[in-house]
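What follows is calculated from the coordinates using simple rules that are stated; it is not laboratory data. In this text, all values refer to a predicted model and were calculated from it rather than measured experimentally. Cβ atoms are built from the backbone, for glycine too; each structure is taken alone.
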Structure I
Amino acid sequence: MVASLKIGRVFGIPIYLHFTFLIILPLFVWLFSESDQKILWFTAGFGGLDAPQWEKYAFGTAASVIFFLTILVHELAHSYLALRYGVRIKSITLMLFGGVAAMEEMPKEPRQELKMAFAGPASSLAIGGASLAGMLLIDSLHVHAVFLDGLSILFGLMAFYNILLAGFNMLPAFPMDGGRVLRAYLATRMPHIDATRKAARTGRFMAIAMGVFGLITGNIWLILIAFFVYIGATEEEQATAITDSLDGLKVANIMAHPVEVVHPDTTVQQLLDLMFATRHMGFPVTDGRLVGIVTLSDAHRVPRDQAQYARVGHIMTRDVVTVGPDTGAAEALKIMTARRIGRLVVLDKGSIVGIVTQKDLLRAADVVDARRRGRHAAYPPHPPSQPPYAPPPSPPAASS
């Protein structure tokens, strides 16, 4: 099942509608079309409009679509500044609780994150202010007509909900916008990872408070938002701890070397025996040059009674993703995550010099993080049985 539907691109960023958006949109249409309650100076819907039912629903549909477009503008404001700071935006998705911009990474420079975090609420506040001015202008005309009355309610809805959206997003509930502002502020006074942990703890506290308030008032939406904020804060803290811990490390510091390789004519049974003996779950495949990579999951596709005859060359993955020993460890992890693979072959001057797995990187991040927290006074940069990596010698220069 496809969870999201692509509807276009803005600034080169793919825009998607999540299937939950298709659930929430009709609910907004119904609420806007039927409600006529007063919230402060605003009318919450078109239910009291002196018009046929179809016109109320036409206004309600327009209001719902425009509101979600303003959420898209909110996310685009974040994304525009992110692009200016060199951050790649993979997509923007409109879903049940609004919009989400999927960024490859957040900038670690506090001022940049601060501006990016403020951009979304600032855009919502600007839309809310302009909508409020539009409502007041129409009301000042003192002309009662269905279209003008409906337009006044429409402007009022956009003013109320966008100002509410800006205020709610500025709550210091990491990873919401206000939480990112808090982290950016803290990061000017302490290391980035410590600022993230403090912001995440604040976010979880805010989520618990929202959840309790939602239970007391019977507000299911607030309870759901609290749940997602709590999970989001925890996941963001973990991801930041990993990337910050890997910062400064190279693949050469972490990779396993030297590397055992297999030939395309190796049988699957021989491959499984080698995996059992070495406890390695993947091997480069060579026939004098790198031609593929084979993993345990590839071997599992072969029926047991054919393992003695099936060849590695028939089941290997030919599109091998490689990195150099000087590639940053965090960059290697990013590549694995984006490509959904568990290991990378390390090439230096065309030769296989190592292999690095996702587990290797996460284990290294854990060790560095433990050292930073003071759990261990020191740790060896390489396992005792593995010598430090030395690049292969350059070929001798040709004599003239």
Structure II
Amino acid sequence: MTSATLRPIAALMIGSLLVASDAALAEKKYGPGVTDTEIKIGQTMPYSGPLSGLGTIGRAELAYFDMINAQGGVNGRKIRLISLDDGYNPAKTVEQTRKLIEDEGVLLLFGSLGTPTNTAIHKYVNAKHVPHLFPQTGATKWGDPKHFPWTMGGLLLPYQTEGRIYARYILQSKPDARIAVLYQNDDFGKDYVKGFKDELGDKAAHMIVAEASYEVTDPMVDSQIISLQASGADMLFDVTTPKASVQTIRKVYEIGWNPLHVIRGPGTSVGAVLAPAGLEKSVGLISAQAYKDPTDPVWKDDPGMKNWLAWMKAHYPQGDVTDDNNVNAYVDAQVLVQVLRQCGDDLTRENVMRQAANLRNLELDMLLPGIRINTSPTDYFPIEQAQMRRFDGKEWVLFGGILGVESH
């Protein structure tokens, strides 16, 4: 056979190899819940029970994915979020999560709310190798890729990190403070207190003069507030969830106690907490935040805030624009969409985790300027920065610079 005859055959063979290579590169890989047209994901939310007010997060996320789907979805696939009520009851969370994984066959879990509720499913979902992404809780335990590689931390400042930021603020601004601590008696509350005490170090023993806890099912926290006031404390570290936050702000005001009142960031929504408590009763509260506050007029001409408000009006009109839980939901949903985009056509559970652990300097509409989302195979805490702020009776006013403390 002549060389002239071989050339076309060689070219044909090379062409065939290139086509085969392209086909291999374009091969679609799907995990459970994925088709050419759909990505099925699941979550649990407290649509009933003591934290039912936070159910707006799930509703807002459903609305965000509806918008994405109307625009054509992610890489041509629509996101189907199955959001089930667990009433903030860990036993119910286990039941509903098993339903999502074993009956519905979801690809991943996204944004399930609560520390005790996510704790109840933590080992189960890791044993099942199901991505457990961005739970609505800042518990430090979610950022442990060595022992729980299928759980990625939430898009809240890790609780211990936030607790340490507050302790640093107190040590700098009020080093002689006599501190009272109020906390929810579960992993959520204890995580904050641990970080706070760790940062105070040896000074914690004499600076903290009183501690009181409450159960999430307690109807009131009035007796705890009265007891803490009696200690002579002039600073209150308030680690409560919204219902108890409202009660605490009211009672502190009503009994004429005037401590420096430091309250955790995720419990400071103007619409969900401060307005029900009374804006005049909330003056002087100190907190930390990573997101833009929709009640702060400093953002009125900000393009990111305009995008969020336009989305709320068009896709979640029943949502409260003064409730920053709806900001939280928007950011969470945006990050999940980014992860799914990065997955391309490899929508296996393994690749979902690879991409979730490969977020680089992600800037989003509603994050404060200078705060970016970063993850890696050894860093499962997406957000580790915040800025201090003070409530002036109308809105939160930011002060100081961006703060961060290593949480691990």
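Odds and ends about this structure:
- For 4.0 (distance in nm of label points 7 Å out along Cα→Cβ at positions 101 and 325, calculated) the corresponding structure among I, II: I
- Structure (I, II) behind the derived value 22.5 of Kirkwood radius over Cα pairs in Å: II
- Relative contact order in percent (Cα under 8 Å, 6 or more apart) - highest-scoring structure of I, II: II
- Origin of the value 24.6, where mean count of other Cβ atoms within 10 Å over residues 237-244 was derived from one of I, II: II
- Here the criterion is FRET efficiency 1/(1 + (r/R0)^6) of positions 69 and 285 (r between Cβ atoms, R0 = 35 Å, to 0.05), and among I, II the highest value is seen for II.
- If mean count of other Cβ atoms within 10 Å over residues 301-308 is computed and equals 11.9, the structure in I, II: I
- For semi-axes √(5λ) of the Cα gyration tensor in Å, for residues 85-220 alone computed as 33, 17, 10, the structure of I, II it came from: II
- Given 16.0 for mean count of other Cβ atoms within 10 Å over residues 197-204, calculated: source structure among I, II: II
- Structures I, II were compared on FRET efficiency 1/(1 + (r/R0)^6) of positions 93 and 149 (r between Cβ atoms, R0 = 41 Å, to 0.05), and the highest value belongs to II.
- For -12000 (helix-only ellipticity at 222 nm (-39500 (n - 2.57) for each DSSP H run of 4 or more, over all residues; to 500), calculated) the corresponding structure among I, II: II
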